[in-house]
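In what follows, structures are represented as C-alpha cells.
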Structure I
Amino acid sequence: MARAAVADWGRQPFRVDARVRALLAAARRSAAVVLVSNGTTALEADLAALGLDAAFDAVVNSARVGAAKPDPRIFLAAAERAGVPPRDCLFVDDTAGHVAAATALGMQGHHHRDAPGLSAVLGGHGLL
C-alpha cells in the first residue's frame, strides 16, 4: 500500500508558481536560498525536470540527510548549508508545524500561503 501511495504521489502534476520563483530569485541577490524538503531520492531529478535545479543555493533533502521536517537536524543542516547560524535564517513552509519547529531553534519563520504574503515577509526582512 505504501509503495502504491508513493507511486501515485509521483504521478501527480506539479506546477511552478512563477511569482514565487521570481521572489526567490530576488531574495538570492541578498541571501542564500536553501530548499528544505521531505523528499525522496528522486528530488534532484524532479527539480531538474521542473527547471528548478539551479533555483537554489543548496538543497537539503530528508532522503539524503536522514532527518525529516520537523526534526531539528534538518533545519540545522539547512543553516549549515546557508553558512549562517539558525538565528540568521528565515524558514518558510506551507506547514505551520514545520515553521513552529524551525522557530523553536531560533529561526525566523513564515507560514506560506500565497505569493503576496511571501513578498511581504521577504520585503520585511530586507530580502527584496
Structure II
Amino acid sequence: MNKKSKGFTLIELLITIAVMSTLVVIALPLYTKYVARSRQQEAKAQLMAVRQAQEIYKLQYGSYCLVATDLSGWKGTAGKYAMALTGASASTFSASATGNIDTDATSDVWTIDQDGNLLNTTNDVDN
C-alpha cells in the first residue's frame, strides 16, 4: 500500500521556527531604533511649537515667558518627552525636551533657543 503523506514533518517545522527566530533576532533591534527615531520627531515638533508660542508671547509682552503655563498653544508634554522652559530673558530663551524613548537607562535630550537652533544634547538612539 502506497500512502501519500500530507502535511509537514517535525524537522521541517523546527527548521521553519529556527529561520523565523533568526529573522526576528536580526530585525527587532532595527525596528526598535526606527521607532525611537520617529519619537525624536515628537520632540522636534513640540520644541518648534514652544518657539512659536514664545515668539507670540514676546510680541504681546515684550520679553520671553518664564512660566510654561503662561504660553498659549503649548501643553508642556509630548508623548514620551517632558518639556520644560530652562531659561528666559527679554531677548533669549531656551527650552528642553527630555525622555526615555527606548528600553535603556539613557534619556534623549533636545534643546531649542530663540533662533530656532535645535540641538540633540544626548542622543538616546545612538547609544
- If helix-only ellipticity at 222 nm (-39500 (n - 2.57) for each DSSP H run of 4 or more, over all residues; to 500) is calculated for I, II, the one returning -13500 is structure I
- Suppose you compute mean projected area of the Cα convex hull in nm², for residues 35-82 alone for every structure in I, II: which one lands on 3.0? I
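For relative contact order in percent (Cα under 8 Å, 6 or more apart), find whichever of I, II sits highest and give me its label. Don't skip to the answer; put the middle values down first.
Values: I: 22; II: 18.
Across I, II, relative contact order in percent (Cα under 8 Å, 6 or more apart) peaks for I.
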- Note on the structure: Ranked by distance in nm of label points 7 Å out along Cα→Cβ at positions 19 and 51, the structure on top of I, II with the greatest value is II
- Note on the structure: One of I, II was used to calculate distance in nm of label points 7 Å out along Cα→Cβ at positions 67 and 91, yielding 2.6; that structure is II
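Quick note: the coordinates plus some simple rules give every number you see, no bench work behind them. None of the values given here were measured: they were computed from a predicted structure. Cβ atoms are built from the backbone, for glycine too; each structure is taken alone.
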